[in-house]
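Please treat every number below as a calculation from the coordinates, not as lab data. Quick caveat, the model's predicted, so the values are computed rather than measured. Cβ atoms are built from the backbone, for glycine too; each structure is taken alone.
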Structure 1
Amino acid sequence: MLRPARPDATDGEPRKPGSSFTALTRQVHELGLMRRRYGYYWTKLIGAVLAMAAWVLAFVWIGDSWLQLVSAGVLGVLMTQIAFLGHDAAHRQIFKSGRWNDWVSLIVANLFVGISYGWWQSKHTRHHAKPNVEGADPDIALSAIAMTPAMATRHRSPLLRWLVARQGWYFFPLLLLEGASLHWDGIKRVFGRGKVERRWVEMTFLAVRLGGLLALVFIVLPPGMAFAFLAVQLAVFGFYMGFSFAPNHIGMPLVSPKLKLDFLRRQVLMSRNIRGGPLMSVFMGGLNYQIEHHLFPSIARPHLRKIKPLVATHCAAEGVPYTQTNLWSAYRSVIGYLNTVGLKGKDPFLCPLVAQRRAL
C-alpha cells in the first residue's frame, strides 16, 4: 500500500519534502559512488566501434549465404547492447559535460542504432518524471496494448475485445515489431514539422545509418535473402529491447496524476528490480537495477549494484516496499497484469490509498 510520509521519529514534526531522500543522496556522494567511470565507458564505446567493424567484415566475408540470418540476429543483439550505451549517455552517466553526453547519444542512437535521440530523450524524460502516472507517462500510452482499464474498454469490435482480453499472450509476438516501430517513430519526428534540436544532424545520421545498412545488405545479398535478413535483424532488435524494458514497470501500480507522492515513493513504488547478478546486468544493460536507476539516473552503470544495498536498507527504514524478483516471475506478473486488465477491465494492482485518492 502507498503510504504518506510519516513524521520524523526524532522530533515529531512532519518531514520536509525531499529530506528523506536527501539523506540517502548524501550517503551515496560520501561513498564516492557518483564519480564517473571513464575507463569503463571508453572501453565500451571503443568496443562498440570495433564490434561493428568486425560485424561488417564478417558480413561481407560470409556473402551470399543463408548463414546471414544468424548474422542478422547477431546484429540485432549488438544494436541493443549499443543502444544501452546511448541510454547511459542520455542520462549523463558517461561524462561530466552535458554536451559530450549529448553528442555521444546522438552518434550512438542515430548513427549506430538508427533511432532518433531527440525523440527518445523527450519520451524517456517524461517517463522518468512520472513513471506509471496515467496521462503523463508515455510508456503506458501504447496503441497496441491496453495498459489501463480505460484503454481496455476503448474498442467496440468483438474481435479487438477478444484480442485485448488475451493481450498478455500476444505481447511477446508484438515485441518482434518493436524494432521497426522504434525506427519509424524516430523518422516521423525528425522529418516531421515539429521543433527538433539538431534536426539536420539527426537527419544526416539516420540517413547514413539506415541507407548504409540497406545498401550493404542489398549489394551483398540477393533480394529475397536481403529482405529475410532485415526482417530477422529488426525482430531480434525489437524483441531484445522490449524484453529488457518491459519488466521494469508493467504490473507495478498505476497512479492518478492527482495523487501526490514524494520523490522516493514515486520512483520506488512504480519500479521493479530483476535479480541475476553480473550476467543479468550485462544482458539488461543495467536496467535490472531499475529502482536505483530511477532514484539516481545519472549514476554510472557499474555503481548501480553498489548502491542497491543502501537503497534497499533506506526503503526498509522508511517503510517503502522495495520490489525485486527474478526475470521469469517478473514476466509472469506482466502477462497476468495485461490479461487481467484486458479481460476484467480493472486494475488488480490498485492499492486502497490510490483508490481513495482517485475517488477524490
Structure 2
Amino acid sequence: MNDVLFGIDGANYHNYQLVGNQTYWLDNIRFIGPQGGIPPAPPVMTVQKAVPALRLFGGSGGVYSRSQLTTFDENQSWIGDGTTYPVSYSFTLLSVPTNPGDLDMHIFFLPLNFFNGESLSGNHDMDYHVLNALWLRIQSGTGNNTCVADITWKTNAGYQNPTNTDLIITNPVAVGTWTITFSNVNSGALTAPGASPVAFTIHDPTIVADFGNPMILSFGNQCNGVLGNEGIPNDWTKISVTGVAGLNENDDFTTEDVIDPFTWDTSNSNTPFSVVLVTNGVPYWVTWTSPSIGYGLGVSTNVSAGPWKLPEYYNSYNDGTNLVSQALQGTVYWALIPPTCLPTVDGQPQSGQKLSPNAFFRYSNPPPAYP
C-alpha cells in the first residue's frame, strides 16, 4: 500500500459546506491481499530520450484533471483600453497523444469579475466553476491525425462547461502552432497547423462586460474523462500572447532554464509535479510501472558486473534522501535524469569528473545500497 487516507471534507464546494462540529465514525475496516496470496507483477522499466520542451502530464490527479500554466498578469483580454488589434494567442505543440480523445489541449480565457468566490491559486478546474469563460480546445486524434478544435463560451453558468459554440473545425494534424486572433471585439480567426485561418464571431451581445479585463489565461491540457488516460504526456514548445493591454508573453520552452515565476502560475494543476520543464542537456526519462514497493532505481557502467549505485551518488548526495526527482503520473512513475546523475569513468562522484560512455539503468528489489 502506498497510501491509506480516511478523512472528512468540510470545505465549501458548490455552495455546500459542513457547519458546526462533525462526528465521523469508522468501523469494520479490512485490508485483503491478492487472491491466493499471488504477489503483483514486478514493475516494468523503460528509458526514453528527453527532449527540451514543457511537458504536461494530463490527468495525473484524476480523469478530469488539468495540467496548465496560468498567467499572473490580469490584463490578458482582447477587449478594452490598451489593446492593439489584432490580438493573438498561440501555442506550439511538439507532441500529442496517439489515442483519440486522450487529452484536450486548451486556452481558457477567464474574466476575474465572474469567479463566483473561487480562489485564483491552486484551483485546477476554475474554468468549470466560474460564471463566465471562453475556451479554445483541441481534442487529440489517432497518430496525431484528425483532431477537432472548437471555440466555446458561457456566461452566468457556474459549475458547468461552456454552453455556446461559435466554431468547430477538423484538422489533419494537432502538432504545430495553433493561433486564435481577434480582429475586433467580437470577431477573429482560428489558424490550425498547416491550415488557413477560419473566421469566427462570438455571438454574445454583452461581450464587453462579460469578457473584458481583468482576465487571466490558462494554457494546458485536460484528460477528458476516460479511465486509463491519466498521466499521458504532452509536450509544448512555445506560448505567445500579443496585443493585450497587459503583459505580452513570448516563451520558448526549448531554450529556457526555468519557468518564469513572475509570468506563470503553475499551482493551477491538479498535481504539483504534472508541469515539468525539460531543459537542454537533460538526457533521459526513466519510467516504471506501479505498484513498485520495495524497488529502487540504480545506475551502472556495467550491466552484468555493476556495481549499481543510486543515481544521486554521482551528484554527491549519498544519504539516500536526495533521490532523482520522480512523480507518479497516472499508473507510471516518471523520473527525469540530469547529467549530474550519470556515472563517471572512475566511478567517483562528479565534481568535474569525465562521464562514462556507458550508463545502464536497473529498477530492482532491493534497491542499491546507500554508498
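3.0 is what came out when distance in nm of label points 7 Å out along Cα→Cβ at positions 56 and 224 was calculated for one structure; which of 1, 2 is it? Of the options listed, only 1 reproduces it. A value of -500 for helix-only ellipticity at 222 nm (-39500 (n - 2.57) for each DSSP H run of 4 or more, over all residues; to 500), calculated from one of 1, 2, originates in structure 2.
Which one of 1, 2 has percent of Cα pairs over 26 Å apart, for residues 184-295 alone, as calculated from the coordinates, equal to 50? It traces back to 1. Which of 1, 2 yields 21.7, 75 for Rg and Dmax of the Cα atoms in Å, as computed? Among 1, 2, the structure yielding 21.7, 75 for Rg and Dmax of the Cα atoms in Å is 1.
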